[in-house]
Structure formats: structure tokens, C-alpha cells
Structure I
Amino acid sequence: MSHRNAPLTPEGRRRLCQRVDAGRPICHVAAEVGIARQTLGKWYARWCAHGEEGLIDHSSRPRSSTNQTAAEVEERVVAMRRKHRVGPVQLVSKLAAEGIAVPASTIWRILVRHGISRLRDLDLDGADLREPARRYEWHAPGEMIHVDVKKIGRIPDGGGWRVHGRGSAQHKATARAKGAGARAGYVYLHSAVDDHSRLAYTEEHIDEKGATAAGFWDRAVKFFRRHGIRRIRRVLTDNGACYRSLLFSAALTRSRTRHKRTRPYRPQTNGKVERYQRTLAAEWAYSRPWASNTERAGALQGFLDHYNYARPHTAIKGKPPASRLPIPVNNLRDRTPRHWVWR
């Protein structure tokens with residue numbers, strides 16, 4: 001970047017013009033600094049007419065462009081591009097149907113000028129593809145419980161690549177074992193989240209069968225009752241096989257809970273537990289390298305205690321879920337700090 005006193009900047013041009021004002025020929029002054037006589041003549045004419053302001057670079061853009069596309073036509077091109085997500089050739093016919101004749105090359109230049117010439121420019125975060133958020137919250141704890149299962153990879157003994165690094169001897173050995181048919185396998189996180197308070201309960205299991213889901217629900221009901229939620233009126237799940245099983249239906253009958261299901265391919269309907277699972281993965285499952293799956297599983301209860309009793313929740317004004325329970329509950333009073341402090 002040039003500094004303010006650099007040659008041939010507005011300051012340098014001013015000095016050259018002052019030499020000409022002193023009586024020296026323009027051609028001699030131009031030759032001394034290695035520029036064309038016509039260039040210095042142009043600057044000197046501006047210097048005489050406008051002073052120092054005339055030595056500032058002028059825009060090369062023409063004052064008027066008779067062939068420029070009208071602003072309203074550009075707006076229509078951009079709107080149709082965002083709506084139909086098609087290229088310039090297809091937009092030609094769509095605009096022609098509205099009585100607007102624009103060649104494909106002009107449409108392309110308009111799209112480039114507005115930064116939407118590529119499809120990936122239209123949805124950097126997918127916001128224009130999403131429906132408007134429909135937020136809701138039941139008025140009391142127990143009115144609705146969101147339940148779901150998340151599958152995550154099991155950590156081999158000694159740690160995975162997050163411990164040893166990609167390309168390490170341990171990582172290569174694991175890859176060779178996988179090639180030979182060995183599998184570390186998966187674990188399944190069954191989670192239940194109260195709609196009003198966001199109180200969460202999670203268990204780690206080796207499968208997502210109906211019997212496992214039913215047993216999880218029975219223990220989740222006892223967990224919520226210990227926290228003052230005596231009656232669970234509704235539970236919302238997806239259409240997974242474990243939630244369509246007779247065993248899970250019988251478990252709901254025992255707790256006198258009405259079963260509601262989401263529409264197929266609509267995970268956002270069960271968004272509270274889906275968002276909780278993101279937090280679970282980021283702040284527990286993948287928060288740091290683990291030496292084994294047993295070590296990670298042993299830290300789950302500590303995370304749950306932190307989440308329910310200490311972690312601020314943005315949806316409830318920065319307070320933890322325990323602050324919304326019907327009665328003051330603190331299950332941590334009998335625990336030693338090493339069991340519940342989450343760092």
C-alpha cells in the first residue's frame with residue numbers, strides 16, 4: 001500500500017504541477033519522472049481548474065449507460081432466480097412469459113453482480129429452504145415429553161483416532177481390523193426431555209429395540225417423578241420401530257401417557273430433543289478425547305447433572321432446567337464434587 005507522500009499519488013502530482021507553475025516546460029517535468037507528457041498535461045489542466053481536488057483519481061464509470069438493464073427488471077430476475085433456482089437459459093423463457101425480453105448473457109451478468117450466479121450462493125446456511133420456525137412450549141412440566149434415540153460410535157479400548165491422531169499406528173491398526181471384518185460398533189443414547197422445563201434424562205444402551213425403549217421409559221418416568229413431575233400426559237416420538245412396538249405401548253399405558261408421533265421426515269417437530277442431542281454430542285460425547293467407551297459412559301451422569309442443575313439454557317432466559325420444576329429439587333446434595341462437577 002502506497003503512503004501519502006509516494007510519487008505519482010495526488011501528493012506527487014501536486015509537486016509536479018508546482019514545478020510547471022514555477023515556469024518549467026511540461027515535457028521536461030514529465031521526462032524527469034518517466035511519464036508521458038499527455039498524462040502530466042491532463043493533471044496540470046485539472047490542477048488549474050479544480051486545485052488539489054482535481055488531482056484525485058476519477059471513476060472511469062460513464063455518467064450514463066443507455067443500454068443498462070432497468071432496475072425493476074434486475075429485481076425481477078433476482079426474485080425469479082431465488083424462487084425457481086434455475087439458470088439463465090431457463091430464466092429467459094420464464095421472463096418472456098411475463099413480457100420481459102432479456103438475453104441469457106445479460107441475466108448471467110445480473111446474477112454475478114448480485115452474487116447469486118451459483119446455486120451454492122443461494123443457500124449458504126439453507127435458510128431460504130427452511131420453513132418459518134413454529135415455536136411452542138407447553139405451559140407446565142409433564143404436559144409433553146420429547147423422546148428420541150441417537151446412535152454414536154463406540155470408542156475402542158485405548159482410544160480412537162481423536163486420542164492417537166489420524167495416521168497413527170493405532171489408527172492404522174483399527175483401519176486394518178475394520179477391513180478384516182471387525183467393528184467397534186455403536187451405542188444408542190435414549191433421551192427424554194420435558195417440553196416446559198427442558199429437564200433431560202439419557203441412558204446409553206447397546207440397541208434400540210422395543211424392550212430397551214420400554215425399559216428406558218419406565219426409568220425416565222421415575223426420574224421425572226423424583227423431580228416433582230408426577231403425571232406425564234403426552235410423549236412425542238418419531239415413527240421408529242422401537243416406538244411402534246407393543247412393549248413400548250404397554251409402558252405408556254402403565255404411566256397413563258398419551259402417545260403422539262411426528263410426521264415422517266419431520267424431525268423438527270421433535271426439535272427440543274433433537275437440539276438437546278446436539279448439545280449432548282458437543283459437550284459430552286465429543287467434548288474431549290476418551291481413552292475408552294467405558295470412560296465416556298462414566299462421565300454421562302456428570303454431564304446430565306451439570307445440564308439439569310447448572311448449565312444456563314438460552315430458551316428459558318439463561319436459567320438451568322431445574323429452575324422450572326414444580327418443587328425445588330437438588331439431587332446433588334449427597335454427591336461428592338467429583339461426581340457432578342462438569343468441566
Structure II
Amino acid sequence: MAYDAKTDWQYNETPTEADANRWEQGIEDAHDEIETHKADLAYQKAGGTASAITLTTQLLTDGYAKTFIASANNGGAATTINGKPLYKPNTTAAPTLIAGKAYTVWYNLASNCFFIKASAEGTATTAQVLAGVPFSNEFDTGLIGTMPNRGAINQTITTQNGQSIIPAGYHNGAGKVTAAFANLIAGNVKQGVNIGGVVGTAATIMPGGFNVYEMSGAISAPSPNNVLIFALTISVGGLYRIGFNLFNQLNIAPDRIMVAQIYRNSTPHGTVRKTANGNTNPMRFTEDLLFNNGDSMRIYVSAEGPGSTILNVSEITLSTNLGFNRTT
């Protein structure tokens with residue numbers, strides 16, 4: 001009971017037996033309250049069961065706090081303390097209690113329940129913590145993460161504008177998305193076109209029977225080796241059939257062998273062609289060679305054998321599969 005203090009004593013007033021008894025009772029009550037508070041300050045090991053806990057408490061008042069040591073795991077099941085529900089802070093969900101851990105709870109008069117005190121810091125949510133990993137934040141304790149562990153996800157895009165959906169969750173950094181397009185090889189891509197790092201070599205112009213260039217007559221040059229005798233700029237890249245005649249000047253060093261080779265720009269591109277020894281009649285050579293837009297198609301000539309002569313190339317033609325046939 002509350003101590004009833006007398007605070008109006010007079011100088012010459014004599015204490016009575018009742019006053020002395022009241023004093024002694026006040027001292028006794030104060031000692032009892034001290035012992036009770038000392039008991040509250042000590043961590044009490046919970047009695048009862050894992051989900052029906054019993055604790056020695058004072059008269060419950062709003063905000064009354066108590067720290068206890070759980071004696072068993074409750075597995076997150078609905079739990080009571082002295083018959084009153086135990087909830088996570090500001091919820092009606094039961095906390096997870098683990099045997100041997102200390103927990104502080106406080107009594108809420110309005111809801112006639114106990115709330116467990118959150119004892120951690122931070123604002124991480126279950127979706128931000130790896131699935132199965134326990135953690136606590138400033139709002140709650142004993143939470144379990146739900147973020148999926150994706151590990152290393154490897155996916156492949158096989159179509160133009162294809163998409164690879166990256167699922168939410170934890171990724172360890174070893175996953176990758178690979179672009180793999182069937183039949184994307186140089187031979188299937190238009191010549192000179194770059195698609196995803198593959199530079200095409202497929203010619204739209206192919207060898208055929210239509211002459212897109214034709215030179216009648218002959219071109220002559222003296223016999224020093226590797227003489228540029230003809231050059232032509234290719235305006236449309238493609239695979240061309242190139243033909244030419246090669247021969248020695250009649251009656252001048254007939255024993256010399258004439259040599260010719262087609263170049264692309266300054267690089268040998270075609271097969272080395274040679275006339276027969278002592279043959280002064282024109283010999284016809286043809287071959288199919290690939291040229292890009294703007295390339296220079298060149299013919300270099302030289303002679304093998306003693307003496308000097310005149311080198312001759314005639315009837316140069318470039319033919320393709322594209323052309324026109326007159327019908328009228």
C-alpha cells in the first residue's frame with residue numbers, strides 16, 4: 001500500500017504509537033518494493049512452455065518492462081506471457097524466440113498484450129536479405145530473408161531485338177548473356193557489311209556471262225619485270241570473272257615466257273599466269289576474284305628468259321551474272 005506520510009508535525013507535538021507503527025510499515029513496504037525491482041532487473045528464466053511462458057511480474061501497468069531468458073524455441077508460433085499475447089512491435093504476429101536468448105518485453109494496457117522490444121538497427125527488409133538468412137532490423141528481430149539466390153545465370157539471345165529477362169534476386173557476378181545467331185557467318189552477310197562484328201564476304205555480284213567491262217585491242221609494255229599494264233576501279237563490290245589474253249610481241253625474243261598476275265590494289269590476288277615457251281600466239285586466261293567497293297583491279301606483267309621483248313595484254317573483260325538480254 002502507498003505510504004501515508006504526515007507532513008504537518010508541530011514543534012511540541014508528541015509522536016504516538018500509531019505514528020511509530022506507520023513509520024515501520026513504510027520502511028517495510030519500501031524494502032519490499034526494492035526487492036521487487038531487484039527481481040525485475042535480474043534476467044528471469046522463463047517458465048511454462050515454449051509458447052505459453054510464465055514470468056514473475058509486478059502488477060501490470062502500461063509500459064511495464066521485463067527481460068527474460070527464453071527456455072525453449074517457439075518456432076514463431078503464437079505465444080503468450082502469463083496468458084497475455086506476445087507480439088512483434090506494432091503487429092499481431094508472434095516473434096520467433098530462441099532458447100537461451102534474452103528478450104525484453106513491455107506491457108501495452110490498451111491492447112492488453114506484451115510487445116517484444118526491437119533490439120537491432122537498420123531498415124533492411126526480408127526481400128533485401130538472402131533467402132533463409134536470419135537478421136534483425138530496428139523494427140523487428142528474428143526475421144528471415146526471402147531474396148532468391150540466383151547464383152550465376154547464363155542466357156542466350158538468338159533473335160534480333162531479343163530480350164533476356166533478368167530475374168530479381170542475388171547474382172554472384174559470374175552470369176552472362178550471350179548473343180548467338182544461327183548462320184551469322186561472313187559468307188551469309190553482304191560483302192563489306194558488319195553485323196555484330198561479323199564482316200560479310202557474300203558477293204551480290206557473281207561470275208556470269210554478261211560483260212560489264214570489255215576492252216578490245218591490246219596494251220603493250222616493255223619487258224622490265226612486274227610492270228603495271230592495266231588498272232580499273234571497281235565501283236560495285238562482288239565476285240567477278242576476269243579474262244585477258246597474254247602474248248609476246250611477234251618476232252621479238254620469241255623464246256621469252258610472258259608472265260601476268262591480277263592484283264587487288266597493291267596485293268597479289270590472282271594466280272600467276274604464264275605463256276608457253278616460244279609461243280607468240282595469244283593465250284586466254286580467266287579466273288573468278290572477289291573485289292570490294294573502291295578496289296583497284298590491276299594487271300602486272302613481266303617476262304622470263306634472256307633478251308628484251310614487248311609484253312602484250314588484250315581483250316580484257318569483267319563479266320557477272322547480272323545483265324540484260326535484248327528481246328526486240
query: From which structure (I, II) was semi-axes √(5λ) of the Cα gyration tensor in Å, for residues 255-302 alone calculated, if the value obtained is 25, 10, 7?
result: II
Structure from which -2500 was derived, helix-only ellipticity at 222 nm (-39500 (n - 2.57) for each DSSP H run of 4 or more, over all residues; to 500), options I, II: II
- prompt: If we compute distance in nm of label points 7 Å out along Cα→Cβ at positions 63 and 111 for structures I, II, which one ends up with the highest value?
  reply: I
- prompt: The value 1.26 for Rg/Rh (Cα atoms, Kirkwood Rh) was derived from one model only; which of I, II is it?
  reply: I
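If distance in nm of label points 7 Å out along Cα→Cβ at positions 95 and 311 is computed to be 9.9, which of I, II is the source?
The correct label is II.
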field: Of the structures I, II, the one that 2.43 was derived from, the read-out being Cα Rg over 2.2 N^0.38 Å, for residues 47-246 alone
entry: II
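All of the numbers you see were taken from the coordinates with simple rules; none came from a lab. As the structure is a prediction and not an experimental result, all values here were calculated from the model. Cβ atoms are built from the backbone, for glycine too; each structure is taken alone.
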